[in-house]
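Okay, got some structures for you below.
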Structure P
Amino acid sequence: MSNEFTKHLFDFKGKLTPFHMVVHHFTDRDKGDPHDHPFRFTTHILKGGYMERVYQLTEKGNWQYADVFRAPATTHVVEAGCIHELIDLPNGECWTVMIPEEKVREPRFWRFTPEGAFSRIWNKRKWVRQG
């Protein structure tokens, strides 16, 4: 985590509800590499909204991206393999509630260069070219 990102975990699984949720508070853009997640999740944008860059890989190892605004009072389902990064907070901060599903993979960090896309598993140091 970083100073720009606060995460509050509410673990209700097995108690009052069959899930847990995470409240995120963002005060600045991502400072690290783009990333994906170990699980699919639903996110509810409570306040502020944010702009994220979403990357797509091709079978030949090329890549492209699209910038997407996530507006307040909207809900989005994000697949585990979705590579993204938060690039702007138009209103200065953002609050979200995330409901994660079951873990299906190890998360990765990503780098995109003219030579191609590279990733590393979150707890490893070695970058591997993709495609």
Structure Q
Amino acid sequence: MSLGLKPVDTTDESFINIWKQSRKHIKDALKYSGDTHSDKTVLQLILSGRAQLFIEGSTSIVTEILEYPENRVCRVWLAGGDIKEVHVLATKIETWAKDQKCTDAEIIGRRGWKRALPDFIETSTVFKKKLT
């Protein structure tokens, strides 16, 4: 088991300051997520343990662990900050995910992230339509 990277400890008294620092990145990433969550609901998911917040320098990444019938996946859900730090942090998160018994990692994001994360392959495309 790795003793390296861990998600931000939400019980630490400095968490609120860390959240304030990360919030802008989270809000910016949410603009591209299809209006599924607000920064407040992301915070609730992090506080409940259903999502995890990771920090590297000026970069923030939110992950979630998904249980599928055939595997356990660590999803990099929201990310923002320095693109080089995103790559470094995503690699560290992979090690953490293995410790969480994840078999795969996936990223939800715009196609531009492919350049920053060349180890990932595109497996599907999501299409969305507003129903009014």
Structure R
Amino acid sequence: MIFLLAFLLVSTSATVLQTPNGPAVGLAWDDGDPGVSEWFNVYRAPAPGGPWTKLTFDPLPVPTLTYTDTNVTFGQTWYYAVTAGNGTGESTYSAIVTAAINKPIPKPPVNPRVSFISIIAKFFAWLRGLG
């Protein structure tokens, strides 16, 4: 838990999602100091120590407590943190959460069947083995 400038962010979580347009990371957090926080910023880094990039072009207004990062691809691992702010300033980063963007396990093939071509190929392979 982080407490600075009267802000408290707790329970930040990240979930990897599969959307029709590819993978995404869904973030959620709690505002630990309702009535003091006026907005939130979301940051992402390729490593736990940064460098951090702000993902929210404009701060997310309270009561927004979620953000979806759609600019991710399979094989990446990203680290996320959230800050809270108001007219006084911006808090330090929340607890860091990790999202590993792994490819999903593929679905099994459908309609398996023996094709006529594979039967012919096996027959000729058998004939070659006789000679």
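Each reported figure results from applying straightforward, stated rules to the coordinates on display, with no laboratory input. What you see is a predicted model, and the numbers here were worked out from it, not measured in a lab. Cβ atoms are built from the backbone, for glycine too; each structure is taken alone.
The greatest value of FRET efficiency 1/(1 + (r/R0)^6) of positions 40 and 112 (r between Cβ atoms, R0 = 30 Å, to 0.05) among structures P, Q, R is that of P. Comparing relative contact order in percent (Cα under 8 Å, 6 or more apart) across structures P, Q, R, the highest figure comes from P.
Using helix-only ellipticity at 222 nm (-39500 (n - 2.57) for each DSSP H run of 4 or more, over all residues; to 500) as the calculated read-out, with -3500 as its value, let me know the right label among P, Q, R.
Working: P: 0; Q: -11000; R: -3500.
The read-out was computed on structure R.
Tell me which of P, Q, R gives 2.8 when you compute distance in nm of label points 7 Å out along Cα→Cβ at positions 80 and 104. Matching structure: Q.
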